[in-house]
Structure formats: C-alpha cells, structure tokens
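Take a look at the structures below.
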Structure I
Amino acid sequence: MDYNVCIAGAAGDGVRGGSVILGRVFSSLGYDVFVYQEYQSLIRGGHNAGVVRASEKRVHSHRFEYDAFICMRDYVFEIHKKRIKGFVLHDSAFECDHPDTYSVPMTDMVKERKLSPIFRNAVALGAMCYLSGISIEILKDVFKREYGKKAEPDLVLADDGYRYAEEQYDPVREIGKIGDRRPVMAGNDLIAGGLVQGGLECYYAYPMTPSSSILHLLARQKLAITVHPESEISAIMMAIGSAYAGKRSAVGTSGGGFALMAESVSLAGMAEVPVVIVEAQRSGPSTGMATYTAQQDLYFVLYPAHGEFPLIVASPLTVEDAFYLSGELLNLAWKFQTPAILLTDKHLSESYETVSIEPDRVHKEEPEIVAMSDGIFKRYEVTESGVSPMAVPPAIVKANSNEHDEYGITTDDAEIAERMYSKRMRKETGIRKTIEKLEPYRIEGDGDTTLITWGSTYGAVVEAGIESGFKVVGIRYLRPLILPELEGDVISIECNYSGLLANLIEKETGKEVKRILRWDGRPFTPDELKRKMEEIQ
C-alpha cells in the first residue's frame, strides 16, 4: 500500500495542521508516513498545500501524483489538477471539474455549529477517513493527543463529516491496520531534540523561516535557556558569550540571517569558542522565496567568514538523521573548540516523518575543563593537536579576537603569530580523522552508475535510485568533505542551479560529474527523478 494524499487551500484553512493530523492517522495504523508542507508567506489567503504519503515501505519523500485530493478552495483545484490521479473530496460550496468527486458541505456544517471556518479541515478529515475505510475513532484519538481538551470542536465536526460521507457514498478503499503507532515528527523537532541530547544549555535565535520552530519548541518545553534577541548579530554574540562561560550554546537562522553572523563566526574561529549554528536554507538570493526550499548556501557555509580557521559543516539526510547529526555536531564543536554548522533546508526542517529514535546513540561528551583557583590561564597553549586546555570563569580566562599569545594577550609579533595560526589550523587533521570514523557519507544499493546527493534531496534520490538499480551516496559531512571511491558514471542531484556539490567533487577528484538540478523552490519527488534519470542516461 502506497497512498499519496494532498490537502490544499488558503492560509487560514488549517491545511498545515490538517496534513499533520492525517499523517498521524496513517501512522496510528502502522504505516510509514512522510508529510510535505508547501505554503506562501501569507497569514490569510494565497495557496497552502500539504502532501501526506503513507506506505508499507520506508519512505523519506512524497510522490508527485495524488491518489486523493482534499480541496478546500475552488481556485487551488486548478493548481493541482494535473497531479490528481484518484478522487477529489471538496466543499459543497463550489464544484471541481473532475470525473471522480465527493462533495461534503464543510462550510455549512461549520456555520451550523457556529465555529470558525478553520474547522472545515476537521469535517474534511472525517469524510476522508470514511472514504479511505479508516475508523473515525482513529482520527478522534489523534485529535485528542494533538489538542487535548481543546479538541472538542474538531471531534464534533470530524464526526459530522464522517457521518455525512457514510450516508451519501460508498468507501473508495479499505486501509487496514498493519502495525503499531510510531511518532511523526518534523526535522526541526529532531534538530532541537538532538541538540538537547548532546548537552545543549542555551539557544539564541532571531526567528527566521524555516528555522523558527526550533526556538519555539525549546522555549515551550523549557528544554534549554532560550532567548529571542533583537537581531541575528546579537544571537550569535550571545551564544559565543555563553560558550565562553562554559555553556553549550547554539543559534538558528537561514541564509539571510547567517549573512549577518559572518563576522562573529570569524570571531569564534579566532577565539576558539565552540558554537553550533543551524542554517536552514531557503530559496535565494536575498529574500528570494522565503517559504520555499533550496540547497543554494553550500559555498557560503563552507567559507563563511574572513581568515582561515577550522570549521565543521554537516548536513542531515533525513528527518531521523537530523537528531543524530545535531548532537554529534555539538560534541565535535566542543571537542575541537571551534564553530560547527548544521546545514539543513526548508524541506527537511518542516517536513514530517515517522521516526524510530534511539536516544542513547547521542550523549553529551564531556571535554576536559581545567579547574583554576588563581593565576591567569594559558588558554591558547600550543599543543601538537592544536586543541588547547580549556577553562571557564571564574578562572581568569582571556579570549581575544586579535591575534594573541598563549595567554590571549594581543600580539603582532611575527614568530608568535605564525605559531598560533599553525596551532589553530592543526585541528583540521584531528577533525578529519575523527569524522572518518563516524559516518561521513551513506551508501545504499549497488550499480555501475552512482547517484550522489546531500541534505533532504537524499530521500527522493535513494528511493528512485534503488528502484532503478543505481548506487546512491548521501554526503553527511561537507567540511571536511570525505568521499568514497567513485567508479563509473556519477550523477549529482541537487536543488540549486550550478551543481554546487558536483563542482566540489570535480575539483577534489578530477572526475566529470553529470547533474540533475532543480531551483524552483520545490523538492524532487521519486517519480520526477526517475524520468530525469532516463533522460540523462
């Protein structure tokens, strides 16, 4: 069973919430679920859509064509009609020109109950459950878990929608229970969880789509000290200050906010302060399409600031992977006393998946903190590894943005400057050796041709690639970039115009890399990729 359902309407119609609820209904039946969210930067009106895929196999992406389409506004039907291969469920307030339609008076039912129009989504979900052969009790249980005591209007209207459909129509199909319920979570949920599991104590962010929900979740659940300062510059400087004081700290932003942080990232590199930055990409340049996905910031985060300094950059491949990589990156930042960047994107940050997390795989690795009672600490002591002993206040510790000696005292002495610069850069050797022992890349399948990708694009690539007989390589660590041996033809699949990873691979290996690229703000689906791969072969 592989069922792909789209719900679409305007902002304010409950499309985003409704798609997550529907995903959790399918998960309650034991299916693997992926929920894709697409929305405009509007509070009301416009076009929002959520695509919910439920499958008996493991999935990390939605499909292009819909087995069912829930239409909340007449005009969104025109946007999606070419993708509808199954039935349409719509509000009786309008008609849809489609051969297989089911009309339910959603607006009238909500008015009769004297409730807000947003509750039409509950009517739609009730009717959808009946047409899909799913018990209304499953939906009601999800509403109760999601909204608690506030769920009463949803329960009543879901029941209204189910009963109306039951009286008017026969079910379209019977979707039975195949297993136990598993959690359905978004990428940002698990980024937050992984950071906390890795010992996060302080989180600073000026809200910016698509990273904002990390701040909201940490604050709401009181999982860390959270601060919403006046700007992105303030956020990173507060994180650096907290890390200097011995508190594990992180910031979250997108490309535009990260641009403002560039000088502070260089400060963290010179002062050897461990700080994690979550950079969730969206379509650019500039404001671009603020609520749509992209993989366009790779070069920016690999070389984000002036001067040379050690830096770690990693990108999760799936929602589940976001949990493990976030905690891992926080530990690496503190182990090597350097900034680290988790590079994700809107598609992974805001999409939902069924997950099976093993929390014990991530734990806080304690660096050695030297205790001092008197004297000035030799914070930047020259060592063979480049990693110096670390102390935090109340020890007397001088951190410096200027070139400095081992005590942190500003210097422009040529011999000292050469020695200190070399000390910092020697960390790159240790970073590379450590990451080689982790999972710098992931390989699936086997074949003469290799599909290589990074970030959220991995979900569609691994499904399409394995089914088509290709080897698939997903790159997790981008700095240092560690590659497997690449034999035969190599095709890089990315959501950017130039093939940014492909360019790096060509430079690193001298091997020609073909490209399948997309830069319209939408992610690939496996269906689209199969067609593209047939064209390029």
Structure II
Amino acid sequence: MNRRAGLLAILLAAFALPAVGFAQDMSQGDKAPKVDTAAQAHQKDVAAEVNAGWTKPPVEEKLSTTRHQIRVGGKSLTYLAQAGTLTIRDENAKPTASVFYVAYTLGDKPDPHRPVTFFYNGGPGSATVWLHMGSFGPMRVQTKDPETIAPAPYDFAPNPDTLLGKTDLVFVDAVGAGYSRPLGDAKGKDFWGVDEDADAFAKAIIRYLSKFDRWNSPKFIFGESYGTTRSGALAYQLEDRGAQLNGVIILSSILNYGRRQPGYDENYIAYIPTYAAAAWYHDKVENKPASLADYVEEARKFAREVYAPALAKGDTISTDEKHSVAMALSKLIGIRAEFIEQANLRVSLNAFRKELLRDRRKTIGRFDARYTGVDPDATGDRPEYDPSGTAITGAFISAFRNYIGTSLNYKTDMPYLVSARVAKEFDWNWKHKAPGSNYPQLAPDVAIDLGAAMRIDPHLKLLSLNGYYDMATPFFGTEYDIHHMMLEPAQKANIEFRYYPSGHMVYLNPDALHQLRLDLDAWYDEVLRASRAASGSR
C-alpha cells in the first residue's frame, strides 16, 4: 500500500462507528458511545460466537408470514408482514449470502403493481434496526424529542406516520449485520466494501423483485447515512441491470468522502450552516432571529461568499482579513473569535461541540446538536462521548428482538448483529470504481454514480431529506455534492430538498416525523403521477 493510500485508509477508518450504539455515519475521532454493561457483555458474547464460526445461515430461503391489522388516523390497515431471507448468488449461480429482510405489504396479499420501497441504514456495516423500529413501519418505538428513552418497558405501538398507506416497505440488513450472513466459501470481506456492498444489495433487491413478482411495481430505494453512499452506487447498478427505479430518497447524506481528506477546506465550509443552526438552538446568537431557516440561509451566504474565498487563500490571507472573518464567524456560530483565529479559521467538529457550551460546562451531540452532555473535564479539546448517540440504542434493540420473535414469528438460533463490526476481520474496502472512470477512487464520491443514473434515466427522481441539527452529515455538504453532479436543467428539475428541525435520525422527533411523512406522501404522489404520464397509463 502506498503512502497516500495508507493515509486515506487511516482517515476513513477514523470515521468507523463502534459496534454498539448508533451504526450510522462514521465518527470524527469520538470515543465509543457509552452503553450499559449488559449491552457490552452481550455484544462480546455475540462477537465470540460470530468469530468462532458457530452461526450457520440458511441456504434455502426462509419465510415467516403473519397477518396484522392496525388503526392509523381513524382508518384500519390490514397488512402482511414477511420476515425472511433472500439467497444471493454469483455469476455461476453459486450461493454467496443469505440476506435478511422484513417486508410489509398492504392487504391480504402482495399487489404486483403497488409501489415498493427498500430501506437500509448505513454504518457501513449497520443493521437496519434503526429505520425499521423508528421510522415508517406500521409499528415503531415511541420517542420524545430530544430525550434519552427510559429503560424498559418500552412504548412500542402502532405508528400513526407509517408509509404503508402509500408504498409497501422492505427493510434489508447488510451482509454480516442483522441476520444476514455469507454462505459457503464466501467471506465477509467479499461484501465489506463500497462496490461489493452495492453489488450485494442490487442482487438482493433483484431477487426480491423476482421472488415476489414485483418487477412491474414502481420501485424506490431509501438510504440513511452511509446508506446514502450505498444508494448513489446502487442507483447506478440497478439502472445498469435493468431494474429501473422511480425514485431515490436519501436521508442524512454523505455522498463524497473525498472532501474529508486532509488539506481540503470543503468540509469546514460544509459545517458552517450546521454550526449556525446549533448556535441558534442553544441561544448563543445575539439578536436571535425568529426563523431558523432564515438564519441558516444567512450562514449559507456567508459560507459561500466570505468564508470559502478566505480559506482558499491559505497562508496568504492577510492578518486583517483573518481577524475580520473570525469576528464575523464568531457572531454567526456562537464561539469566541480568538478561538477561531487560533484554529486558523478552521474549526473542527469535535472542537465546536466542546467549545459552544463550554461556559455552561456542557458539550453538544454529533448526531443531533440539540442533545447536551457533561464531561468530567470542561477544559478538554473534545467531548468525552456523543450524548445523542446513547439515547435510543437499548429501546430499539430490545423492541426489535421481542417483536421479531413474537409478533413476526421469525425463529432462528443466530444472534441479531447490530453491526458487522463485531467480526474480527471486518475491514471496509473504501475503493470505488465510478462510472466512466478507468481508476478506482481511494475515497468514494458516489454523486458521480447518482448523476450518471439520472442521465441514463431522465425520469429518475431524487429527494434529499436533511436535519438542520445533524452534525454527522451536514446538509450544506449534501447540497454541494448534489449541485456538482453536472446535470442538465431537465434532470436538475427531478431533484428536491426538504429540511427538518431534527438531527441525523430525523424521525426521532415526532413532529418532524409527521411532517416528513406528509412530505413523502406528497412526493410519492407526484412521482407516481409523473410516471403514469410518461408511460401513457392512467
């Protein structure tokens, strides 16, 4: 491995999330989230079992089908829940992995013409327990905002904001996570990489479409966090294999890891509007405006027109300009101008999380800047932990383990893995071969893939969902990447953005979840109407 490749591998590994806790996008040097000792002990037992090779996934596809009925918004919904496995194969039809999923289909039997949406979390290496238990399924863990969920018994109840009335839902676990496992001679490393992972998901989705006669259904993919990285590559792979998508939905996105490399300023620029949102929320802004959206727009303008040009000058910036920019930035993001100048105008995420409320002896969350924590040392240079990363883990995992065995009647002796990272050989391959490129990228930029997919299919729609307080995947960075896909006006018209007063997992905020569901209802209607018009069908 050459020196540059080695540096990039270390950098990308630094974004790796611990096996317990949020398995979303990668951390910038945070310590592992605090978890209870029982959870730690269980995870060690699971890791030992997995690494000893005791677990045996099924080659023959399993399926448990149960019928359910819930009342949502005064209406009764009857649906099927299907928990099972999909066996994916190589080009010689040899089984390579057993992929676990839970599907919810409206009515007494699946409708081959109804929309179907495939959901997955990120990590990389995460199970899809977070979206499954917290977002749009017919049942969800009831959360308050922003609060740590109290210990059991947990409130797991019908979801008034389920999307089941609009689309069938399929929640899919990555290979090595959940109940998904390699088969036969295949190893985890065969699936643990940007391109390897996208290939596995493409095969699993295509297998589902064939197994359940859903090829003529309007098809959507919904990724969260690293799941959006997967979606960029996956959208192109599905289009390339003839599984034409109607829409791609990305929540809390990271499409381009290249801008996180040392020596590049784009990531500092991307954080400015999110820093401003955090300062606004915690009342660290003088003459605080009433509108968060307006304040964020002011921060966008400053970042583009003042901050970015200043950083572009590097060491040639004058002392006077450096001081002027620091003063203006201080007013915008609520931390001392002297601190900003000492950081050469480049305030890292961990430094900001520690500095913003240092005078109150508090830190703020990375997944959600509204959460606050307390460190034993208020003089440190980074938070001890992420207070927004410990809020829901116990409730979500416990609810799932009870629900899958009792309500969905799925029986297995295999442990449910929150993350593939329990495997001692886990090592994500970050190399990515983008469409049209002769050389693999050492840090993936799947906005290239997504742009290619949208050029190939002029009907493909993209919806970007963002939390204002998400400090793991800042929305301004997502905007930058999407606005650099080099699309023509007709293709750019297929892109929409939505923003919510929440964090990385927007759906944890009940009010934001409700608005999110209303926005998705309207978006699905719009996309399906456009699809019918394009095909000439009613």
Structure III
Amino acid sequence: MKNGYFRLVNDFNGYGIALYPPEEFGEDIRTDEVWKYLDDLKISYDKKRIDAQIQFGESGICHLGDGDCPVCPETYMLDVSEDGMMATVRFIPASDGGKRLTMRDFLDDIKRRNIVYGIQESALKEHFETEGVYCTDILIARGRKPVQGKDAEIEYSFNTNQHKRPAHRDDGRVDYFNLTTINQCRKGQVLARIIPEQPGEAGSDVYGKTIKAKEVKRETLKFGKNIELSEDKLSIISQVDGHVSLADKKVVVSSVYQVKGVNVSTGNISYDGSIEIAGNVDENFEVKAGGNVVVNGLVEGATIIAGGNIIIAKGMNGMGKGYLRAKGDIIVKFLENARIVTGGFVETEAILHCTVSSGSDVKVDGRRGIILGGRVQAANAIIAKTVGASMSTATTLEVGVEPLLISQLEHVTTAIEERKKTLNAAEVIFNNFKDKQRKGIAFNDSQLRYMRSVASLIEEKKTELERLNTRMQSLQDMMESREDARVVINEQVYPNTTIVIGGVTRLLQDNYRYCKFVREDGEVRMVPM
C-alpha cells in the first residue's frame, strides 16, 4: 500500500506539479495539502484543474509556469495532538534538483520545535533509509501516559455490615435464640490490616513536560481502647476477649457486659460497650448501651437505648410506657403497647398497638405476621402478613417519609447559605485590597495581617462549602431513593387501615389480599404482587 503524493518537476514548457496516484488501496492525494504547499512557495496555480485531476485519479503533470522548476528541498508538515501526546509528520518530496532531508537534520529541526520526548527513530528510518514515504502520516514521537497508582485499603477481619439479618428456621420463623449479629473477638486476634498504597509513575508529553500521576490515598487505622497497633503499624490486634464493631471507620472492642436480669437487684444499667441479658428486663427499668443490647428473656414496660442493635428473644409488652431506641436494627419476637425508634430495620412476628418509626423497613413475618392498631412508619417498606382485624381496628402504615433526612437537609441548606454570605463578603474585601495593591497603594503591617486573615477565611469557607455541598447531595440522593416506597401485604389487610406513601393518604374501605400498595401519579394505588 502506498499513498498518493505530489512533487514539483520540470516539464516541456516549464515546470508543474506531478501527481502520483495511490497504489494498492493507499490514501488519495489531499487537495488542501497541495494547495498549502504551493501557497507556502508563493506559486500561482489553477485550483479547479488540480482538484479535477486528483478527483479523477489521473497521473501526470499540471503545468504551473514557464522557466525552470523552483529548487525546493524535501520538507514536511508537522502535527501535534491537542493533548501533546502524539506528533506526526507528512513528508513532501524535494523538487527536481532539490535535496533530500537527512534524518539528523530532521531530528535537529523538530528539537528546535521542542519535540524532545518519545522520538520514534525506527519509524523514521523507514523513510530516510528508503526512497521515501511521502504524504503519509508517520508517528515520530509518542508521549507516555502516567501510570496511576493504587489507593491504600483497609481489610477488616470481621463483619462490618451493621444491618445483618437474623437467621430463619426451616418453618420460616425467626430464630431469636441463635442470633449472629454480634462480632465476637478473641485476645490476640488481628482485627484489621492496611494494604499499603502503590505510588504511580509520572508520564510525559512529546514536549518533555511531566504529567504527574494522581496522588494515591493513604490510610491510617483508627481504633479505640482494648486494641494495640502492630510494630509495622499495618495491623491492629485485640487485647481482650470481647465484641468488635466499626463506627465511623473506627474499630472498637468492648468486652460484653453480661447480667442475669435487670430488676431491683441490678438497678438501671449503663455501659459503653454491648450488654447481654440472660433473663428479663422488668417494668420501669432502663438499659443504655454504647453497642448492642441482647435480651434472651422478656422486656416489660422498660426503656432500652442502644448505639447498635437491640435483640429481644421473647418479645416486649410495653404496657403503654415501654420504649426501644436503637441506631442500628431492632429484632424482637413481638411488640405490644410500646414506642419504637430505630435507624435501621425492625423485624418481628407481631406489632400490636405500637408506635414504630424505622429508618429502613419494617418486616412482620413468622407464625402471625400481624400489625394491629397504632402507627407504623418506615422509610422504605412495610411488609406484613396481616394488617388490622375484622372489627376494623384503626391502623396506620406510612412509608416513603424520612423526617430525620428532611430536618438534616434543611439544616445543611441553611448552613450553605450562611457560608456563602460570609464568603462573598470576604471576597469583596479581598478583591478591593488586591485592586488597591495593583494601583501601587502601600499598606502597613496591621493591614497586611488583616488581609492574610481574610484570605485564610476565604479558604476555610470554601472548604466548608465543599463539605456541605457533598453532604447535601448525599441527603438528596437518600431522599430520592424513597421513590420505590411500598406496603406489601402477604395475606390480608382489613378496612379502616390508613396507608400513607410519600405524604399521599388512602383509607381502605374494603378487604384486600396478596397485594402491594405504591404511589403512582399522585395516588396510593393497589397493584398485584
């Protein structure tokens, strides 16, 4: 394959441009390349005639003028990509009597044009050591892209999923006696290790300008008490037998506090770690834990507050005053006459006359799977076998609304507006100062110190705005994710049940079986399962 090319030559009546058609599917002569070449030499020509001859693929000479052919050495057209990573040339042959360009002269010439990196000498030899490769793109220099490194990672040796579901028995019931949501650890156990970062390698464009690789992220191990750092500072090790958890990327080990029951013999309990109660929690007592609370017995009209999960094997009769609050999930045999607030999910076999608020979803399954009376709220979904009863007990189910998210979004929006006002005022002061400085106005040390403090304030507010905008986007994304909010009925829902989805309300007048309620076109609609 050989591209078509052109050359200044003598003819019988003077001189002209010789056109050599392509061979073996090579590229046609580029008309604009011919015109540019002749324009650079200030030679007059007939555009239409040259164009017609090229278009019809005719070889031969287009006459240009009388007298001897101008003596022109071999030349080239250089093109460098916009990103500076590739340089190509197209060589134009010398005229009759003109000299060929040598490889050394060519290399010196492109060096004067600052093409210094990644020279492809092997490609150039094919041209200079043969009769020449003309009107053909030849890659003569190639930059090197930076090799990106790899961020450091932290590998945890325990389950970091704070919303692990409980196990179920063969008959579908939740196994409340064999719950596996607590991460037990032993003394000497490696809890986490750092996989170190791998730095990248800088690249270069054809001009020799360094292209830096992206900075890699380093990691540090964050941990609390009862944990020691290894000598190489890459691992952390438990110093005690206990419970390990991850909170805000910080590894925490607490020895689990165990008690037979919470009653007059123990009084109220408050503990930074996790608490395991073998028996019951009696009426009017209070249990507070920084981690999980596991009750293997029954909870009466008591209060339990946990920084992690709450697990109650035999259920809770709140007596109208019982209260459960957890940052994590709540898993309980049954709930009756109690108030429940959780940042995670609620899973139980029955909810009777309770007020429930879940930051995730509420699942009422098992042998009964009933919600009767009260109000149950969930950000995503409520799933139950039966809702209400034949005597039309008033029951309200609400999904798709997250009051905490709305409150947080309003707070962040207000904070952003305040930062913007402060930033705008500081920038006006700073820009005014810079204008006066450019006009040659001198400032004393006190004024300069003040200006430095203003510049520092600008940077501080920009950083705060970046953080707040990221938080606002995160909150908006979480709000948008509630669009698939739903109420799922696996058996039957009775009349006098109110369903609220994303602020839209529907009071059911009839029985419905095996169905799902969603929000469509501004209404709460029933759709088949």
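A few points about this structure:
- Among candidates I, II, III, the computation of distance in nm of label points 7 Å out along Cα→Cβ at positions 77 and 101 that gave 1.3 used structure III.
- If distance in nm of label points 7 Å out along Cα→Cβ at positions 157 and 205 is computed and equals 4.9, the structure in I, II, III: III
- If Rg and Dmax of the Cα atoms in Å is computed and equals 22.7, 71, the structure in I, II, III: II
- For relative contact order in percent (Cα under 8 Å, 6 or more apart) computed as 12, the structure of I, II, III it came from: I
- Test item: Cα extents along the principal axes in Å, for residues 253-388 alone calculated as 40, 29, 23, pick one of I, II, III: III
Throughout, read-outs are computed from the coordinates displayed, never taken from laboratory work. Just so we're clear, the structure is a prediction, and the values are computed from it rather than from any experiment. Cβ atoms are built from the backbone, for glycine too; each structure is taken alone.
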